[in-house]
1. If volume of the Cα convex hull per residue in Å³ is computed to be 314, which of P, Q, R is the source?
2. Which of P, Q, R yields 30 for relative contact order in percent (Cα under 8 Å, 6 or more apart), as computed?
3. A value of -12000 was derived for helix-only ellipticity at 222 nm (-39500 (n - 2.57) for each DSSP H run of 4 or more, over all residues; to 500); which structure in P, Q, R was it taken from?
4. I have 8.3 for distance in nm of label points 7 Å out along Cα→Cβ at positions 154 and 234, calculated from one of the structures P, Q, R. Which structure is it?
5. For which of the structures P, Q, R does the calculation of Kirkwood radius over Cα pairs in Å, for residues 122-321 alone return 26.9?
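Rule-based calculations on the coordinates, nothing more; no lab input. As the structure is a prediction and not an experimental result, all values here were calculated from the model. Cβ atoms are built from the backbone, for glycine too; each structure is taken alone.
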Structure P
């Protein structure tokens, strides 16, 4: 999206734009959870990146292995040296399920292969206790654990065996939902759907032989099927630099999106240490700040663009109901009603994502201003 936005605004003689991507494939990650519940096919959520990019963008299909911000160079696995005047780091988040001992007995929906495995496990599950745990904070898409619990309720209702299935969410926080103003609403929905929950449960390890998951607090929960949100870290190439904190998240100015004291390096999306959701929605709003700043610098017309922390989030609650959250640094989310409209907006966005966001075509319902 950043590459396309720059290519759309800058003339060829003004800038050369290069995108470095490890495999040249773009994956729509919100589709993972729908693969798990049999509502999406794996090949539908991935596209060739070249087909999504404007012709003016150079695509380098290679892995970045070293970033030198002092010499302004990025080195790839094929020892290609890429010099830059401006660098945008969109290195995302890595998942590390192996950091939880016993993780081999757990499932998750944070990549395509794992989502397919979970789909098979759910299809073969005919009753018992399903536990959803969280292996560490932060993780991509904060509402995902609660959303998956609601979708599981819907899934087993559709199969006609909901009365044979117990669903429980283990939260490391003092509440079910990570966004505090929305928690009472989600708690009410959990009660209505008979979804159990336990707070202050930080997953430490899994004991597959006894079907137990253990917490840092010394508590345990038994399960028949375990879903664990895997621990997340910043990308390996970032962890090898001095640009990040202990978790590997890039130290980023919350308004300018510049990295540390470098005026020519920006960070965007899940890779940052910003106090916002690790989600595509955050990257969507950060895009205009980064591109506006770079274009302003090149043309000498910089207006000091600032990111206000805005995130828009759609949550599917099952039974064709959902909520839409819209908030920023200064405006916490207001508890919205569960509605069909929010659900259908999410389905619309899932369907038309490829046409809308990567190519920088933005409809009004996504870009409307907060009051």
Structure Q
């Protein structure tokens, strides 16, 4: 078990919600709009970043409230005394800033990755392969930080330096070379580590997928396409030599902010973006399950699956549940009714969600 006694206070349509008695499988059932996904979103805030909806903090506060909210959970240890209490919240006086506490002491959002690995699959991700390259980069980074919490820090510092370099390049005045040197060295340091983290992720993920048994889910082939050198010195040199071109473009044209995750469907050897919606969904599930298996070998692991089972036929649902049963992740699922989950209902903790309120079943 990873988490228990999860509390939501003034979070979206949940005024005061407490979930206790979590198990390996945890099922939230209720009508559309009841608040099921809101619970998954709250849990996803125990990972660095903006959660599974990528919403602004100010939008997560309770309806009609002052903009503040709080989410807490107990991370189980070997004994009750070893349990760790995690909390993340927004103060109404500072609605854009998320605060974190571990056992009551202040901590950073990035540090949450040292306690938990969190992954998710939502309906909004179904078109990932046909979406922008930026969406796939975020997908890679979220998976990479679940395996290596330091990845989030490198991504944030690279993005900060990139914005500063782009601002200078777009300025009418010629920037000071020494100032650009400093920014580019910062970009090269964290950009190289960012690119290397993505490359490692794609390598181990590909091996994990290849090692999975042939079954009803399509098998994706992954390739990391870097948009520049992945070593620090080479990236710094490329940035320096490309100043003239980048200044003409008004932005940086080299670096991991232009990387791509290329996915093809094994057997067909066609890009995932051209596959059917069902095939894309199957490949996304295969990637998610492989990543969950990797993440479970490190820290406690959560897997949040929003409305996934309802869109699978009975054979694929059974295969999904069997993979989840054998995995090491604590699984949270949502659905409008219990029927699609009959294979696991006897071993799951089940809650009925309605209008932001929950009732154990």
Structure R
């Protein structure tokens, strides 16, 4: 009986040692840190105009869609500038129309002088023939020749004026004339500035900060709002450099937060490692080449992309404290990414409203000032 108990104890000890060894071996495949935080893009919305806020359409914590109006400005100065630009466009259209009419007038003058030249040439030839027969005096024949030379010179002058008028007026339609196109550009720019008096959200997200109130006078570039996309956050985990030896891009990650506890687990993958330690990019980097240097284990930021939709159900505010565990078993990945960004961020379509109505406005001004047929 005693031998059986001894054997059982030995078996349990061996099992415990085996389990401990296996756990130790398995744990070597994982690296963990609680020096990890949620981070993401903080988009600052500002104005391109100096103006006064007349309307405010968002508060901190509100969700806004891309393109949604956040602020409307008074727009007095841009509207005045647009009015002047439209007046200049109208005046230049009329001036170019006059140049086109001048061409027609010069054409008529050339036709008139061509008729006079034909008449003078016939008269000169007739006088020359009569002079040879003695039917008119030589003086009359010379006067006819001189008159032909004067008309010829006047015809050349008329043709030169026609050429100059064509250069000024151009062969293109009035709307395509360089002066008109220049004025259209100014008017379109004026319309764009009027459109910019409505300040919109460039992306969909939550308003994190509001720096202004209705009635405030703002300056160009002053921050007005800050937006955060809580469904597009990522994790920045700061690992000790001694734990990065087996780290590779694409390795799976399990994340828990202090906010929701261990009951809510997020999953992700290593997206990249930092290109420097936190100390290297600090405001006052350490000067290690000093006589009193002490070696300190540095931390390197590791970017982790969330790969599931848990963050949509359990959103993580920017700066939330996290616990990160990376499984380093797979050693096939790269240490640093060598591929360019495949999905660049483009918000140009959101700001296309700046150009809305510019063509129509300019064309309307042109049509109203073209000469009536």
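1. R
2. Details: P: 17; Q: 25; R: 30.
Corresponding structure: R.
3. Q
4. Details: P: 3.6; Q: 1.5; R: 8.3.
Source structure: R.
5. Corresponding structure: R.
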